[in-house]
Every structure is written in structure tokens, then in C-alpha cells.
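**Student:** Each structure below is given as C-alpha cells.
Since every read-out is calculated from the coordinates, none of them should be taken as a lab result. Fair warning: this is a prediction, and the values are worked out from it, not measured in the lab. Cβ atoms are built from the backbone, for glycine too; each structure is taken alone.
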Structure P
Amino acid sequence: MKKTLLAEFTAREGAQDEVARLLLAYGRKVREEDGNLAFDVYTKASSPRAYWIFEVYQDEDAFQQHLGASYGAEFNTALAPLIEEDASVLTFLDPVA
């Protein structure tokens, strides 16, 4: 079964450009993962500092491999001081049958 989630966070005032740069570089790596089916980055139209990342992985194993990637830890370490939350807020999604 596919693993689908929405990751959300808000860039601190003035950090939007750095957050966007980090996300673009990270997204390129994630999209190269064998089990990644989608990694789409959005900002909220009414609040451009609010980021939403829609992610889909082939299955739980692919998601776990994604979590174990060394560049993920590097990304999260670089991102943490640039966002208002303590970390990305993850919402796991299930399809409507």
C-alpha cells in the first residue's frame, strides 16, 4: 500500500528564500529515490511563508528508506532554525475508497 503524507511548516520571516533553496535541493534527491512517487512543494497562496509538501512513497519500506537517508537528516538540521515549528508537522493520508 502506498504511503502518502503532507508535511507542513512555516518559514520564519525573512527565511523564505533559504527555505525554498533547501527544499529544491532536497526535493531533487528525494525524487531520485527508488520508492518515491511524488515530492511536490507548495506554498499557501494567502501565506507564502507556509509550505506544504505532498509526498507519496511506493510502500512503507520505501518510506522507511527515505527516512534513513543521510541527506534527510542534513536537510532537517539545516531547516530547523529557519521554521517556526519545532519540526515539520506530518499528516498521513489514506485514499477514500
Structure Q
Amino acid sequence: MNYSVQQIKFECFSYIKAFGARMEDWVIGAASDPDCALFEACAVDRREDIWMWKPALSPAAASAVIDFMTSRYRLSRAATHAGDAPARFVFMYRKRPAQR
């Protein structure tokens, strides 16, 4: 199931509300392989960290979510990786206390 821009934004806000922290304590990005992006590139711990990913309708929709969340709500933007196109999976995770 693919999610619209509005649905993904709602999911992001739901996670932030449920798990707390300031907006700046969250990182958001897009990838074609969200598992690789989260657990390898960003070194998120699958069991200990707070994370999520959702498939967007298109890479443009994923980009719209990220642009909105980073410009309006100050989430950090995850580093993009060369050759990671089309990146239609939006992922988000909360930074560990040591990373804040």
C-alpha cells in the first residue's frame, strides 16, 4: 500500500507525538531501500531506536513530505546517497540522546 503526502505527514506527527522529543531530535529522509538507509547508512538500531518508514505514491511525493517536515518543522534531513533513485520510501527516526 502506498501512502499520500498527507497520510505520511500524519504518520510522522503521530510518531513524534507518541514518542516525544523536540522536532529537531528527529531525522527524515527518502530512499529506494529504507532498510539499507535506516539500518546501514544511518546506523539505526532496529530494536532500540524509534523509527518508521512508509512508501509514498512517488519520489515527488516523498520529496514533498521531506521538504515540508524539514522547512516547516525543523526535522533534520538525512544524507542522501548517490544512485538512490527513485527514492519513494520516506523514513524517519529519533536521534539517540548522544546524537542530540
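**Student:** With distance in nm of label points 7 Å out along Cα→Cβ at positions 41 and 89 coming out at 2.0, pick the structure among P, Q it was computed from.
**Tutor:** So the calculation was done on P.
**Student:** While we're here: Matching task: -0.31, -0.58 is the computed value of log10 I(q)/I(0) by the Debye sum over Cα atoms at q = 0.11, 0.15 Å⁻¹. Pick the structure from P, Q.
**Tutor:** This figure was derived from P.
**Student:** Once distance in nm of label points 7 Å out along Cα→Cβ at positions 1 and 17 is calculated for every structure in P, Q, which label goes with the largest value?
**Tutor:** When distance in nm of label points 7 Å out along Cα→Cβ at positions 1 and 17 is computed for each of P, Q, structure P gives the biggest number.
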